Structure I
Amino acid sequence: MSKIAVFMAEGYEEGETLTIVDILRRAGLICDTFHFGEKLVKGMHGMYVEADKAFGEEVKEYDMIVLPGGRPGGQNLKENPEVIKMVQYFNDNNKYIAAMCSGTVVLSDAKVIEGKKVTGYTGYAEKLIGGIFQNEVVVVDKNLVTSQGPATPYPFAYRIAEIFGKDTTDMREKMLYNFAGGK
């Protein structure tokens, strides 16, 4: 069974983070959240959510890591040398790395986007140094999956589920994604 680790640094974007976890769990994937200090993590909008596990070596057993955005969540991930090392470990071992919104800046600092197509929040083309910026909702290139921001966790999470062999057709219908104009 595929396992996905979602990082929750203080200031994480609640809508992005929780939507991603919700969809991946609905898809039948193991999806755990990881904290970097207290188990109750304060989000960008002051919501406290209890993370599943403490960040550590166990993350290496997962098939994908997910770096959501948020202010200062993305910056907090970027400034954590252990996160940078973990991103590099996943890249060196050809494991999946997914990031969205301000979480994408971690990829640039970890130097894992060299020559790869990426996307990120509006205006991030100059922040994603080494990557080939695409103005698309979700971009997949080799082991990287990137997305733009607070309105895009649905297509981002559906694409992640599909990478792990899940058919999201029924889920999209049941969640009214198609009804709302999603593609």
Structure II
Amino acid sequence: MSDSSTPADHSLVPTSDLSSDVLVAVGRIIGAHGREGEIRVKATSDVPGRFDEGQTLYVSRDGVSPEERTYQVAKTRSTGSKGKDILIISLRGCRDRDQALRMAGLWLCVLQSEVPSAEEGEYFHYELLGLKVRTVEGEDLGEVAEILETGSNDVYVVRGAAGEILVPALSKVVREIDIASGLMVVDLPEGLR
């Protein structure tokens, strides 16, 4: 599934191998784990096998632009106590706690070409972030700045000149999403502002 291959004796891949493909964030490094260079990652992807051994991950400060190197996953396990979205990942080439600590706050990314297609009427979070949000009446509300996963449905955090509005991801509220035009049209019920 990886676009670049790494010889067995090299654990890092120069980013110059990166094509003009766009990066998509699949997890955020939240800290070090242990003394052997493992990292704790909050996964933002639910694609099966995304963090399996041998997968290539691009490191990024902003989730879009690659850093100097990429890493291959050596081993992954979940933390039973923190929930299924927190993983402990061992990256080839990351051998000590200090190196893992320096990576805290960075994003792990994959090439957009490695992201599977969404089903009809479904969207990936990275596609929605940054969309301009307008009401059915034509009022500009701002843009989707964050997506909160609440369990029953996602909530879009829309930030604009009037402040922050929480928009539930429900079909009766979100009337239209046009990725190509970068627009989301919403019909806000009373009390949402």
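List of remarks:
- Each of I, II could give distance in nm of label points 7 Å out along Cα→Cβ at positions 60 and 156, but the derived value 2.7 comes from I.
- When mean count of other Cβ atoms within 10 Å over residues 52-59 is computed across structures I, II, the figure 14.0 traces back to I.
- With respect to Cα Rg over 2.2 N^0.38 Å, the largest value across structures I, II is given by II.
- Origin of the value 0.40, where FRET efficiency 1/(1 + (r/R0)^6) of positions 28 and 124 (r between Cβ atoms, R0 = 30 Å, to 0.05) was derived from one of I, II: I
- Value -1000, calculated as helix-only ellipticity at 222 nm (-39500 (n - 2.57) for each DSSP H run of 4 or more, over all residues; to 500), assigned to which of I, II: II
- When distance in nm of label points 7 Å out along Cα→Cβ at positions 76 and 92 is worked out for each of I, II, structure I gives the greatest result.
Readers should treat all values here as calculations from the given coordinates under stated rules, not as data from a laboratory. Everything quoted here is computed from the prediction, not taken from an experiment. Cβ atoms are built from the backbone, for glycine too; each structure is taken alone.
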